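Every number in this text was worked out from the coordinates using simple rules, so none of it is lab data. Note that the structure is predicted; figures quoted are calculated from it, not measured. Cβ atoms are built from the backbone, for glycine too; each structure is taken alone.
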Structure P
Amino acid sequence: MILAVCMNPAIDLTYSVGSLRPGTTHAVTRVHRRAGGKAVNTARVLAQLGEPVTLCGFAGGNHGIRLRDGLNDTGVTDALSTIANETRQSVAVVDAGEATVFNEPGPTVSAGEWASLLAAVDDRIDGCAAIVMSGSVPPGAPSDAYAQLVGLAQRHDVPSVVDASGEQLRSALAAGPTVVAPNREELAQALGLPVGDSRELVSATAELSRRAGAAAIVSAGRDGLVAVAGEHCWVARPPRLVAGNPTGAGDALTAGIVRGVAQRAAWPLVLADALALAVAAVAVPIAGHVDLDLYRELLEHSVLEEIY
């Protein structure tokens, strides 16, 4: 079992339009509405791959009910904690392969509701193969929320994967996660270092790994990813680019990472698998799903280079 924690899930709305032009009226050609949030999307990809996965997090109000209903028939086990305030919504407007996303801040959670989430994770984590936690935190959650969850994982001797940003990422580094997996922009923000070119990206990823005492895997969008684990550094690039909706690519990447960690796979295999999943997610119009045929094709042709 893999345990996924989404502290700020959402009802995701995806609007497809021919061309996004600010200040004008648009005809929406397709509308998708589903349970979302980064770790929710990651959990759904894991379930699609046949991995047993349980989801912890917060759900409140009518949107929270829709969120839970949206997990039916996905293969994801619902272990969400009920809160008083309303689960947020997010809107992605997809235009010719580019996505413009509007994220609400999320419901305010109380100290008691945060304690309930920690208890839910503590009840379910023992014996798990890995835990993955990703995304923003709602108002009211502690500034070291991710660090507290990593600490729980350590106490149960369960490897942890963290995909976070800002102060939450910085606090998690000191808690000792197994893997930290931000994107390029989150890396630059967390370290205050430039990551404009490939050399700077490799250097910053190595610094992130050093500070965390953990493997660091940084998504660079269409440029693939950079990973540092121990004394080794790899750059992985997709064999080709795919047009579509990139919104869920990072969450699919995280699914590949945590699956590899759970299976104790060698890092080159983990990286190739995760990158193929990320690119295959772009071909699907909604986040939290991958094109499995494309995934298998890309996996055979991923380009992985060991830098040192």
Structure Q
Amino acid sequence: MDLNLYLKRKQNIINCFFKDYLLSIKDSSCPKHLYKSIAYSLTAGGKRIRPILAIASYEALSEKSKSILPVASAIELIHTYSLIHDDLPAMDNDDFRRNKPTNHRVFGEATAILAGDALLTDAFGIISNTPTRPNTLNSVIREITHACGPHGMVGGQMTDIMLEGKKAKKSDIIYIHTHKTGALIRAAVRIGAIMAGATINKLNSLTRYGEDIGLAFQIIDDILDVTGNHEELGKSIGTDIARGKNTYPSVLGMEESRKNAELLIKSALTAIKDFDSNAEPLREIAKYILTRRS
């Protein structure tokens, strides 16, 4: 299959959803400055990998349906909120994101914080209005809150901050990566399966796939922070080392990090080996994660 074409088509569908979402808040009582801040980050580009994974997981088990789109798009709202907050001076203190000044550099710290808060809150509003079975939405909400809260993304971010400038063990770096980045990727894959009414066996297979690619994704991010360039990454490089952050290359070395990522992608592909051709996008996305340059 042509992965680039597949990604482009799904990105267009998701971006159209965001266009309608932004119009709805522009025409509401939302303050104009806040609306501009939200729109700035949500339309700044990005690969939309997390919502696409949710859609691909859904379509691997079911016929194509628009019912997955709002939930998948809500995952990207949460991801965007996390990027806005991660870039703040109190967190990673980054100046660029997707080749643009970070949100707080343009709108100020207070507005950036509130824009992130708004995106996170609206994500759950979008999910609650998705036309599907209430018990399914309950499962989706439970999945997202676990992935994003203290047991997931927020917990991983906290541990990352606490270990800055300190020597971490391999177990520490695995915890940070599987929570700060991997948890939401895992959740995206599982949510697609949940929305499609997956059997326990299928859900378990996709969970393993999501866990493996989630960790591999962040390992490659760590490698690119050393080997990449500003233009391709859309953000400053070498910042992890400068801040004394613990990364896979700093703990295990570059060669071992690459080997770990390769093994994880191999494991992810094995997890879904019994799925039919409808899962081909998932297979190609896994391979893409290993070779991506941005």
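In this comparison of P, Q, the computed figure 26, 16, 15 for semi-axes √(5λ) of the Cα gyration tensor in Å, for residues 5-148 alone is attributed to Q. Comparison across structures P, Q (criterion: mean count of other Cβ atoms within 10 Å over residues 101-108) gives the highest value for Q.
Calculated for structures P, Q, distance in nm of label points 7 Å out along Cα→Cβ at positions 21 and 53 is largest in P. With Rg/Rh (Cα atoms, Kirkwood Rh), for residues 125-220 alone coming out at 0.98, pick the structure among P, Q it was computed from. This value belongs to structure P.
Once distance in nm of label points 7 Å out along Cα→Cβ at positions 141 and 277 is evaluated on every structure in P, Q, the highest one turns out to be Q. Looking at structures P, Q, which one was distance in nm of label points 7 Å out along Cα→Cβ at positions 109 and 213 calculated from, given that it came out as 3.7? This figure was derived from Q. In this comparison of P, Q, the computed figure 21 for relative contact order in percent (Cα under 8 Å, 6 or more apart) is attributed to Q. When helix-only ellipticity at 222 nm (-39500 (n - 2.57) for each DSSP H run of 4 or more, over all residues; to 500) is computed across structures P, Q, the figure -23000 traces back to Q.
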